[in-house]
Structure I
Amino acid sequence: MNKEATETGEKSGFAVSLKKVSKTFRAGNETVNILNEADLEIKEGDTFAITGESGTGKSTLLHIIGTLLKPDSGEVGYFDNSNIYDLPDANLSRFRNKNIGFVFQFHYLLNEFSCLENVAMPLYIMKKTKSDALKIAKDYLCEMGLAGRLNFKPYMLSGGEQQRAAVARALACSPRVILMDEPTGNLDPRHAEKLHNIIIDLNKKYGKTLAVVTHDREFSNMMNHKIRIAGGIIEHIN
């Protein structure tokens, strides 16, 4: 384990690598095999679409990549770390906060806080000063076209605006990897297309590594790579 790389996020060729990762769930008396010694390598700066039918394990794969769900066996490498799950829980949480940004189908913004405060929250966790956190949050919200919505509560925003705020929150700590689970699944086609372009620009402008679960064929075709899970195995489509 390279401790220095763990703490600093030192550059390496691969952002994420999965080696013989397996995951099963119990459903009553039945064992459901989601991943079966699955392998995957994601280079830094790559864009990946994770596609396939519901129930095949797309979200499970994303949660394992995102260090939110520990596999039953196998290794999940990040940068120069051979297996990120070897880290103690506190270190793993710190690594996640610094290096991985998340956007889900539902925005998970907190209605009791303003849009600006929601985006600043991950920065508070990183012990940024309030003034620095609010400035960074404001900059990203403005970049998302939400300059006029900084003090709005999430329930005052449209669906598309809520998701753009969620993207700003994911960017706040300058993570190198962005993981998204159906980020436009609840949006109408016009707002979905707008968010698609914003997401792709994260890769073009900032070099962010993107892995996105999506059922949207047009959106998946915008990615450099498409994969699907079949029989617990990760298959490359292109």
Structure II
Amino acid sequence: MIGFLRCLPFACLLAVPAAAEEGSFNVSLAGVRAGILAYSGEESGGRYTARGSARASGLAGVVLDVTLDTVAQGRVRGNSYRPASYRQVGTERGKSRDMSFRYRGGVPSVTRNPPRTLPDYVANPAAQGGTLDPTTTAYAMLRDRPRDLMCQLDIDLFDGRRRAEIKYVGLRQGRDGTLICEGEYRRLQGFKPEELAEKPFWPFTVTYSPLGGGNFRVTEVRIPTTFGAMRMRRR
């Protein structure tokens, strides 16, 4: 969802000015308020820094008491991202859990603090070359885009345990000038065997509203889950 410039690669790096944007979304699950998700991103000279935060709210905030702050950095060109580092700092029921990725040749190495023993079925980080971290993935999906690139995304996400493919497969007209990208989320590795057997594939939609100047902004994301429909609406 990042605009390709119609110029030579070296000239593109020189021509792109520093760009920054931010946004936040109310998240509900099965119609019940669940949390707030926010992101921000900056690009300059072919590099990006993306940040994200998530807070449980409503009834979920009372029950879960979860917070998460993240940052990712790397290189970007058009819709192609190559992360260099990722870190998340979170708390759950008063306990702190940190995780960081370092990439070498596109392959992540994962560090957890405190260390954790993981199930045998968890995806091996050494086999996740070419994947994106969660924050780079969210930035790629949620950021403003020109129309010709808004539904042109096909990436593999690795979150430290699981690998999944996120792919846009169609575009349709919505109401009041909105455009809707139809997507697929496909579980690939690191999931429980029963999860893969029960539901390996999930459809989702991303709704864009026109900003002017040929650009569009994400205003809503809808994802079906086993607990009911998850809905993210821009605040």
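Looking at structures I, II, which one was relative contact order in percent (Cα under 8 Å, 6 or more apart) calculated from, given that it came out as 17? The value was obtained from structure II.
For the set I, II, ranking by distance in nm of label points 7 Å out along Cα→Cβ at positions 173 and 213 places II highest.
If FRET efficiency 1/(1 + (r/R0)^6) of positions 29 and 141 (r between Cβ atoms, R0 = 25 Å, to 0.05) comes out at 0.00 when worked out from the coordinates, which of I, II was used? Working shown, then result.
Working: I: 0.00; II: 0.85.
Traced to structure I.
Out of I, II, choose the structure whose coordinates give semi-axes √(5λ) of the Cα gyration tensor in Å, for residues 21-116 alone equal to 27, 19, 9 when calculated. Traced to structure II. Computing helix-only ellipticity at 222 nm (-39500 (n - 2.57) for each DSSP H run of 4 or more, over all residues; to 500) across structures I, II gives -10500 for structure I.
Structures compared: I, II; top value of distance in nm of label points 7 Å out along Cα→Cβ at positions 45 and 101, i.e. the largest, recorded for II. For the set I, II, ranking by FRET efficiency 1/(1 + (r/R0)^6) of positions 181 and 205 (r between Cβ atoms, R0 = 25 Å, to 0.05) places II highest.
Values in this text are rule-based calculations from the coordinates and carry no lab data. The shown structure was predicted, so the numbers you read here are calculated from the model rather than taken from an experiment. Cβ atoms are built from the backbone, for glycine too; each structure is taken alone.
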